[in-house]
Structure I
Amino acid sequence: MMKYKGYFGQIAYDDEAKVFYGEVIGLKDVITFQGTNAQEIEQAFRDSVDDYLVWCKERGETPEKTYSGNIRVRMAPDLHAGLALEAARQGISLNELINNKLYK
C-alpha cells in the first residue's frame, strides 16, 4: 500500500507481463498506474495522482477524497435501537458511541 497526498494506492504483480500495476482505492473515479520495478511503480503512482488533480482543476471539479470519514452502516432495527438507547443513557450522540466502540 502506498500513500501520496492523502490518496492510497494498492499494488499487484502480473507474472505474465512482468509488471507491477495498481489502482488508487477509495474513489469512484478510476486512477491506475504501472511500472516494472519499485521505483517506477512509486513514481507512476505519484504521477497518476498529480495528473488526476490537474485534470480535476482543468475541468473546474473538486477532486474526490479517499475515506471522508462518512460511512453508511446497515444494521438490524433492534441493534440500532439498542445503540441509540445506550448513547442516550450516556448522554452522548450515537455517532460518538459507535466511534468509542470502534476505537477500543
Structure II
Amino acid sequence: MAHYFESNDLNKFSTINEEVPEYWDAFLGYYGKVFEEGSLTTREKTLIGLAVAMAEKCPYCIDQYTQNCLNLGITEEQMTEVMHVTSAMKAGANLVQGVQIKNIVKKLEF
C-alpha cells in the first residue's frame, strides 16, 4: 500500500459492521436523523461536520464532508473559513492547557 489513506477505502465504510448489521443500521438511523433539518439547517450541520472532521484529523471525513459541502453549494472560501475557525479553536484549547504547566510549577516551587 503506497499510502495509509486510500480515498477508495471510504467506499468500504459500510463493510465495517458486516458481522453485526444491527449496529450499522442503528448508526445509520442515528446519523441520518442528526443531519436532518432541525433548529440548524443541513448546510450548517455539514459545516460543523467539516470542522469536526478537521479537528479529528480524519482524512476520510474531510474528503466526504468537503464533497458534501460542495454539493450543498458551500464555497471553498467558506470551507477555508471553517478551517481557520477549527485551527483557532484547536490552538486555543491547546494553549489553555498551559495553565496545567503553571499549576504544576507553582505546586512544585520551593
Structure III
Amino acid sequence: MADLPQTVAGARLDDHDATVATWGDPRIVLRCGVNKPADLQLTSRCDVVNDVGWFSEQIDDGWRFTTIGRAGYVEVTVPTSYAPQADALVDLSTTIKKMPLERPCQ
C-alpha cells in the first residue's frame, strides 16, 4: 500500500490504510485481501492491462475489477463517471505488478 499512485484516472488519493485505498469523489476504491469472486472460474475471461490480469464485472454504477493470477486478490471498483473505467487499471498496474505472479492469464 505504500507504493500506491497519488492519482488514479485523474482522481487524487484521499485515504488509505493497510487494506483499503480511495481516490476522488465518487470514490474509486481498492481493497486488498478480498475473497475470490464467486463468478470467477478457470474459463473466465482475463483482461490483461500492462501485464496484470483482471476479472471484470459490471456493477450498478460502474465496474469491479479483481486481479487474476497474483498472490492474493485485489479488487478495484470504478464508478461510471470515470469512463473508460479500465484507465484506472493502467494507473494501478505498476503497484499490482509488485505482487508475486502465481499464474499468468491464458
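Every read-out reported here was derived from the displayed coordinates using simple, explicitly stated rules and does not represent laboratory data. Predicted model, so just to flag it, every value in this text is computed and none were measured.
When helix-only ellipticity at 222 nm (-39500 (n - 2.57) for each DSSP H run of 4 or more, over all residues; to 500) is calculated, the result is -22000; to which of the structures I, II, III does this value belong? It traces back to II.
The maximum of relative contact order in percent (Cα under 8 Å, 6 or more apart) over structures I, II, III, that is, the highest value, falls on III. Of the structures labelled I, II, III, one was used to calculate Rg/Rh (Cα atoms, Kirkwood Rh), giving 1.19. Name it. Computed on structure I.
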